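Take a look at the structures listed below.
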Structure P
Amino acid sequence: MAEDCVELRFRKAERTDVPLVLQFIRHIAEYERLSSEVAASEEVLEKWLFDEHSAEVIFVMAGGKEVGFAVYFFNFSTFTGRAGLYLEDLFVLPEYRGCGYGKALFLQLVEIAYEKGCGRMEWVCLDWNSPSIAFYKSMGASAMDDWTIYRLTRDGMKNLVR
């Protein structure tokens, strides 16, 4: 827990923040015990975040320093007939946890989704991540236990492309 919890603010990532975004991606990968899975590079992130506009990044800042980030994008629900906000990653540096920065960042995303008229907000959470599961439940979220996530990797797609 941070000794000095200071007032926070948010800011959207800019193209010049790509190295910082990658640094946060590596932090969350380490926390999730998935460091070996990180294939992102600064060039790839710059293309997909700022040229293709496929996702957005916001930072939570405390005392002028970026202490956490969230990566999100909009999808579409045929059932609600509306866009949805998909939270890909949310992470706060360990030394800044306990000050409410993660909750504030999450609520900022809720506000973005609500203001844009989204029908829902979704994300996944690793089964072993008890602190995050408890946090999400405290926010009123419910697990979608009867749904299974499927993934087709880039190599898997390559094998199917003609």
Structure Q
Amino acid sequence: MNHTIVTLKKGEGRTIKSGGLWIYDNEIATITGSFKNGDIVLVHDFDGYPMGRGFINQNSKIRIRMMTRKADQEIDEVFLRMRVKNAWEYRKNTVDTSSCRLIFGEADFLPGLVADKYENVLVVQCLALGMERMKKTIVGLLKEVLEEDGIEIIGVYERSDAKERKKKACR
């Protein structure tokens, strides 16, 4: 687990406290510890109160995309499986799942990732470096979770060709 701590400026973090998942570059006071862009970091309020964990990218205006409000939560395969399973269960109860949006980024607490299901094909779009690192695992988990309901995915199409990825911010 990376022990890098990002501390917000006094008066910042209102959007996080009200349920948002993004921390912008101008909201950060200090970063303590070493990391690579895309790593999971711990976020503290200005007074040291832990606010959760998210992945960091210093090349993006959205500096941190939060993954969890639990400071001690490990972002591992078990955690990702829970997020994928929760998204699928929600879809099963709300939409026609023959073709639907399975994962809708921040709404499913998987920021920067969109996954659509068209019958037995998945189309995945990744718009954040931290999520890019988890994409292969998440796609595997999507296939497993769907297979538990008798849905065999026969193909995965990646659609990560958005203009944003061409900018320096997403590299």
Structure R
Amino acid sequence: MAQENRSMTGRERSFADDELIVSKTDKTGRLTYVNDVFMTVSGYAESEVIGQPHSIVRHPDTPRCLFKLMWDNLTKGEEIFVYINNRAKNGDHYWVFAHVTPDRGPTGDIVGYHSNRRVARREVIEKLQPLYQRLLNVERNSPDTKKGLEASSHLFNELMIAEGKHYDEFILDL
């Protein structure tokens, strides 16, 4: 099912503070493992998501430049922490604080990616929503998706420079 064809309900889901959503993907971002919490919160059965792109839970209100930043870090072999708004199968949404790391094979090569997600803190979501909306507006008001991604990535980098912080420092200080 293409995510673009799913409506949004406006309802927010959550999960317990002591639970972790865990997933693993191959190098291309296709799901190879999901835990029970992933399935419960997303509303998908394991058979519906294994082999599918992780973006099956991508919410359209999460700026694409965050995923570009994530993939840029991961392909360099670096971990990343990021706040993401995801979309459940039925159109509900749920905020997570994700820690994504490369998985390495016996020779040290990246063979996939591992993500642990915790419940996002409400006060952080409230701080990030205006920023995310600003980035989304840039993406959506550009003549095409490529230019939108470039423009929002540029704006995001400029905002980090203005903060005087590297992204990791910015996100962990929230």
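Volume of the Cα convex hull per residue in Å³ computed as 110: which structure among P, Q, R?
Values: P: 151; Q: 110; R: 127.
This value belongs to structure Q.
Rank structures P, Q, R by FRET efficiency 1/(1 + (r/R0)^6) of positions 22 and 126 (r between Cβ atoms, R0 = 25 Å, to 0.05) and report only the one at the top, that is, the highest.
Top value of FRET efficiency 1/(1 + (r/R0)^6) of positions 22 and 126 (r between Cβ atoms, R0 = 25 Å, to 0.05), among P, Q, R, belongs to structure Q.
Every number in this text was worked out from the coordinates using simple rules, so none of it is lab data. Note that the structure is a prediction, hence the values are computed from the model and not measured. Cβ atoms are built from the backbone, for glycine too; each structure is taken alone.
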